[in-house]
Structure P
Amino acid sequence: MNPTRRRFLAGLSVLAVAPVLAACGSGSDSTATPSSGGSSGGGTSEEAAFPATITHKFGETTVEAAPTRVVCVGLTEQDALMALGIVPVGVTYWFGDKELQGVYPWAQDKLGDAALPTVLDSTNGIDIEQVAALAPDLIIGQYAGITGKEYELLSKIAPTVAQSGDYADYGMPWDEMALNIATAVGRPEAMRAIIDGVNGQVAQAAADHPEFQGQTAAVVTPYEGLFLYGPEDPRSRMLQDLGFDLHPLITDADDSEFGVSLSSERTADLGDIGVAVWLDLAADQQVEQIFDKTKAHDEGRWVDISDADGSYYVAHSFVTPLSIPYLLERYVPQLAAAADGDPKTEPPVVTG
């Protein structure tokens with residue numbers, strides 16, 4: 001049985017400390033003193049941008065005026081905000097270097113003179129009191145799994161833009177998330193221009209590597225055996241945008257939008273894959289030993305990305321307007337080296 005997205009993100013070693021997103025208690029004190037954090041400034045609202053209404057999983061949220069204190073309760077929203085010159089006052093920690101406080105190398109030049117955001121701990125779900133203490137006037141959770149109870153509590157603090165109900169939780173395309181975020185802060189046209197530019201870079205990378213077309217690929221990780229990321233996962237979407245087809249182990253499975261769980265022994269079924277993108281292959285010795293005996297391994301049709309790769313490891317999972325250009329520069333050469341089927345072609349070493 002496939003794991004739920006929430007349980008998977010909570011337990012997977014690759015994405016350790018991702019939030020469980022369990023329902024939280026009440027106790028949101030609207031009189032709490034704001035914590036230190038970044039300043040939501042730097043962007044000018046577009047004409048007639050407000051009121052802005054965004055449809056999501058729990059209905060609609062209307063933002064009446066430009067927010068000045070934005071808190072991100074999802075995992076990656078800060079990048080879309082910072083692409084618009086808006087630094088949130090609070091971000092949710094996912095993984096990577098916690099000392100960066102959610103501002104990774106691809107976003108650091110967008111920080112300017114603003115203070116770093118306060119980092120929210122979501123290990124036991126969204127901390128409603130911690131969010132309230134930041135005194136937000138907008139709460140955003142797009143790459144998120146906000147529950148109905150959490151939405152109810154958060155909405156009492158500030159207008160809350162939850163994830164879309166049109167996809168699995170954590171399954172919304174990056175550009176739709178970015179546009180929702182931009183709409184909520186009054187900058188949709190600016191974001192459309194950013195999205196067009198990033199999509200152009202992805203399309204150019206695909207055009208530069210016609211060998212990707214028609215080859216199968218998958219993002220795979222050892223997790224309670226073997227886990228293959230499904231078609232609604234941003235990592236899988238990126239492979240498809242670059243020209244690859246998802247491996248039949250994914251596309252032939254029932255209910256595989258989030259991903260497919262298989263026994264360790266099924267690792268051998270990846271022997272015919274065009275490119276296997278592993279996340280932490282060495283995390284499971286049995287999986288690694290089985291893959292080592294496959295044709296795909298012998299032909300060098302694989303890449304392994306791990307936490308030893310630093311911020312590149314984080315960028316591979318973030319998939320945002322700011323992280324994608326950073327990712328493409330490092331990821332595409334590795335994919336090209338793997339896709340040629342020549343074991344003598346070593347994927348380039350990537351530094352974070």
Structure Q
Amino acid sequence: MEIATESVAIESIATNIATGGQGMRAVLCGYYGKGNGGDEALLATLLQMLPAHITPLVLSGNPAETASCYGVEACDRMSLIAVLRALWRSDVLIWGGGSLMQDVTSPINPLYYGGLMFLAQRMGLKTIAWAQGVGPLRRSWAQRFTRYLFAHCTGVSVRDVGSAQLMTQWGIPFTLAPDPVWALQSQPVPDLWDLPAPRVAVALRSHPQLTPDRLQSLTHALVSFQKATQACILLIPFQPAQDLAIAETIHAALLGPKQILILTDPQQLKGVFHGVEMTIAMRLHALIMAAAAACRCFAISYDPKVSQLMQDIDLPGLTLEQIPLDSAQLCQIWLEQYANGDSLSRIQVQALIDRAQTHQEFLERILPMESRVK
């Protein structure tokens with residue numbers, strides 16, 4: 001162990017000499033490399049917003065793919081040795097966006113992400129909670145642990161009013177701005193415009209409350225909706241491991257033009273929504289990307305973060321529990337939104353993009369150009 005520590009220390013000194021003592025290395029920590037389009041979009045946006053003097057090192061579930069896609073150094077997020085080595089070589093740990101500190105999905109979440117933050121703070125790194133959506137936290141220990149970690153961060157930015165209220169309640173200074181993915185640069189999707197118009201995007205995900213009866217109602221409603229509008233239905237699994245089976249089920253039932261689009265490039269994923277008339281989605285970042293493209297949206301909320309977005313930008317939709325089992329009723333709701341619903345105006349979209357850029361200004365303020373400390 002002593003030899004390994006000495007080796008890492010020598011490498012750190014060598015890196016410092018090679019960079020002339022300038023610049024900083026930051027470990028980026030999030031749900032990266034796990035095939036989730038929303039979290040990949042957060043990573044792409046964070047890399048887009050990082051100050052130029054910051055060298056990123058990404059903790060990833062698929063380091064080779066992350067390194068190839070983004071041109072950054074990456075290591076295995078589940079390898080204790082690799083993670084410790086990454087922290088030892090670095091100056092900063094950044095929680096890179098999203099709902100990392102929540103215990104609804106699993107109590108492991110606050111243990112993993114919180115454990116990394118606690119370790120980084122004990123090692124003397126700067127620690128940044130960036131664009132966080134905090135909670136839900138149902139366990140008292142998770143609440144106490146989360147409060148402690150945020151209180152000891154170098155800087156905190158949050159993406160929604162609920163998280164801001166929690167920071168205020170805890171007496172923790174913070175910056176509030178819309179989800180940074182509003183400001184992600186988009187790229188066109190090859191051959192998208194060859195698909196027949198009009199196009200409607202659908203982004204659903206598995207969930208315990210998306211019961212077989214509700215999925216059947218959604219599927220039948222989409223069949224009727226397509227018949228009425230003659231739309232080409234684009235089924236977009238944001239996380240294929242969770243979403244693809246649902247997309248395939250709906251695809252098999254549709255009678256008109258249809259396409260399952262699996263896109264791994266976050267900028268292309270955002271670009272899809274510039275080519276559709278309307279989006280029906282459960283996924284938070286599908287709704288953000290669609291709204292940013294001035295596309296009409298209909299939200300199906302499975303989580304407080306989706307409900308918060310609906311409230312923030314006056315987005316029409318229903319919770320999963322509110323989905324009517326009468327598919328004709330659901331189809332009529334969608335047809336009304338398709339025919340008469342409003343999208344965000346260009347002025348509204350630009351205002352949200354400008355405000356989302358606050359997360360970049362926050363990083364520039366909290367990470368000024370300085371000499372490395374290791």
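Nothing in this text is a laboratory measurement; each read-out follows from the coordinates by a stated rule. Remember, predicted model here, so these are calculated numbers, not experimental data. Cβ atoms are built from the backbone, for glycine too; each structure is taken alone.
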Consider the structures P, Q: one of them gives 17.8 for mean count of other Cβ atoms within 10 Å over residues 187-194 as calculated from the coordinates. Say which.
P
Identify the structure, out of P, Q, from whose coordinates Kirkwood radius over Cα pairs in Å was calculated to give 20.7.
P
One of P, Q was used to compute mean count of other Cβ atoms within 10 Å over residues 243-250, and the answer was 20.6. Which one was it?
P
Have a look at P, Q and say which one yields 4.6 for distance in nm of label points 7 Å out along Cα→Cβ at positions 155 and 267, as calculated.
P
Structure from which -14500 was derived, helix-only ellipticity at 222 nm (-39500 (n - 2.57) for each DSSP H run of 4 or more, over all residues; to 500), options P, Q
Q
One of P, Q was used to calculate semi-axes √(5λ) of the Cα gyration tensor in Å, for residues 67-250 alone, giving 38, 21, 17; which?
Q
Taking distance in nm of label points 7 Å out along Cα→Cβ at positions 163 and 323 as the criterion, which structure among P, Q has the greatest value?
Q
